[in-house]
Structure I
Amino acid sequence: MIKEIVRYPSPLSVEYATDVRVFDETLFSLIDDLKDTINENNLNGLSAYQIGSYYNIVVIKDENGEFIELINPRLIAHKGKVTTEERTAYYPNVSAKIQRFEEVSIVYQDRDAKDRSLKAEGDLAILLQRKIDYTFGATFIHKMSVEERELFERSLEFGGNVGTTDYCPTTFQRDKIIYLINGIMIMMLLLLGASFFVSDTTLNASLWQYQLYGSFTVLALNIVYFFYAQYEGNKYVSCGSCQIGNIIGTTFISLIKLTILMGVSFFIINPS
């Protein structure tokens, strides 16, 4: 019998699936329901959890399209890692990049309650891992980083994949340039403070040279920041005029700080 697949936003249980202890017609009927539902929805596999059952059962299709019935499956070994682009029936119309094991070894029971084992790699290994996740009340969203989950949740909000061009992050690589600029100016400020305790003309001349080198470096980094920030922002359609204003404002403030710092340094440190 074809069953309705549980889909987002209907919650999945966070409890573990219950292992099968009785191998009877009720169990066989549930497995047949999984097969019918897989065929009806043109899927490669389903966990019993996905049709509202709490039993630890997974049914998948192998590379030949043959059904494999896994009762009480357990992942006991794995090898290698690979990043895959995955879809699942629980989150229709969206996909996500997930890190998985490249090869897995599974133990399970068949309809006759006999212990079996299965080694898989490639697409079959990925499918097995995704379906076994459901037996722990989890989906692939639990394997994402904070940034990946934020992007994926935006995809769910819009009802489809949101690419990086439709997403404006809150942090950028360009921020590292600003950290470096601020770090250099802090060092310059410390040199300025040290100059109050220096009366030697030669040493002051050296301090002034360091200030000049620092100012040239900060100026160059601001130029790099200004152009790189625009390049980075152009990769995201959602990053509009507010981002451009932020880039200009950040660069302007940094240059004002540098001007004030060098102006004070000129009158205090410059030995000429």
Structure II
Amino acid sequence: MFEEKAPIIFNQKVTLDTWLLGMKSPRIAKSARPGQFVMIRVRSGMDPLLRRPFSICGTERNSFLVLYRAVGQGTAILTEAKSGEILSVLGPLGTGFELPGGDAIPLLVGGGIGVAPLLFLAQRLKKRTLFMMGFASEGEVLALPQIKGTRTQVSIATDDGSKGHRGFVTDLIEDYLVKSGVEKKRHLLFTCGPKGMMSKMADISSRHGISCQFSLEASMACGLGACLGCAIKAPESSGRAYVHVCKDGPVFRTEAIDWKAL
């Protein structure tokens, strides 16, 4: 983990309310693993007081990339940041994905802004990868070829059917696994998205007997496990009452979370 004064390289609008931020930090770029995140102070000074958490969605030589949606005060401020400005960044933080080995076929399933950590994972994978993305409509679909893996096959689902499959991205993965038959045992699931989608993915992975790694999203004040603000309930069988997304995660296995309480 490093605390950096990182200059902004670019801050580009990629959809109506989604932005791609590039920041220069050789140390963070070199050490970051897919699934990890950074805490960014969105402008100099003490207002707002707290840093905001953002998944790392890719790296480019001496820089790291962040995909974010303007949904509150902090991200609204960040949309105004210009190239050359310097922001305080803490990271990389948290546990990352365990990369698949052998002949395992990675299945990446992301919903909305939850595709961010999966984009970084796809960038790092050197094998055939299936990436299923879900969005509300065509206007929210992200096309970021500069951080997509070279062997990644992408499928799109939209709630309104304006692009790709009409319905949820969980429909795509369910149909794929049913058609895969016995071959589905070679697959490994990686997912990130809204809570409802993640609960559905937990059900899918359990029913099909496929290992799944979940990158969870949560509001955080510190990113280090000190404030306990990102606690989520663990199952009774784990022997723990809670896990903390920032320190124990953000990547978890299916059995680490009480999905009924999420």
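A short reminder: the numbers here are calculations on the coordinates, not readings from a lab. Predicted model only: the values in this text are computed from it and were never measured. Cβ atoms are built from the backbone, for glycine too; each structure is taken alone.
Which structure, out of I, II, was relative contact order in percent (Cα under 8 Å, 6 or more apart) derived from, given a value of 17? Computing relative contact order in percent (Cα under 8 Å, 6 or more apart) on every structure in I, II gives 17 only for II. Between structures I, II, the calculation of distance in nm of label points 7 Å out along Cα→Cβ at positions 178 and 194 yields its largest number for I.
Starting from the value 1.0: which structure in I, II was distance in nm of label points 7 Å out along Cα→Cβ at positions 74 and 90 calculated from? Derived from the structure labelled II. If log10 I(q)/I(0) by the Debye sum over Cα atoms at q = 0.12 Å⁻¹, for residues 106-201 alone is calculated from each of I, II, which structure is the one that comes out at -0.71? Among I, II, the structure yielding -0.71 for log10 I(q)/I(0) by the Debye sum over Cα atoms at q = 0.12 Å⁻¹, for residues 106-201 alone is I.
Each of the structures I, II was assessed by FRET efficiency 1/(1 + (r/R0)^6) of positions 2 and 82 (r between Cβ atoms, R0 = 30 Å, to 0.05); the largest value belongs to II.
If Cα extents along the principal axes in Å comes out at 55, 43, 36 when worked out from the coordinates, which of I, II was used? Working through the options, I get structure II.
Where does the value -5500 come from, among I, II, when helix-only ellipticity at 222 nm (-39500 (n - 2.57) for each DSSP H run of 4 or more, over all residues; to 500) is the thing being computed? The read-out comes from structure II.
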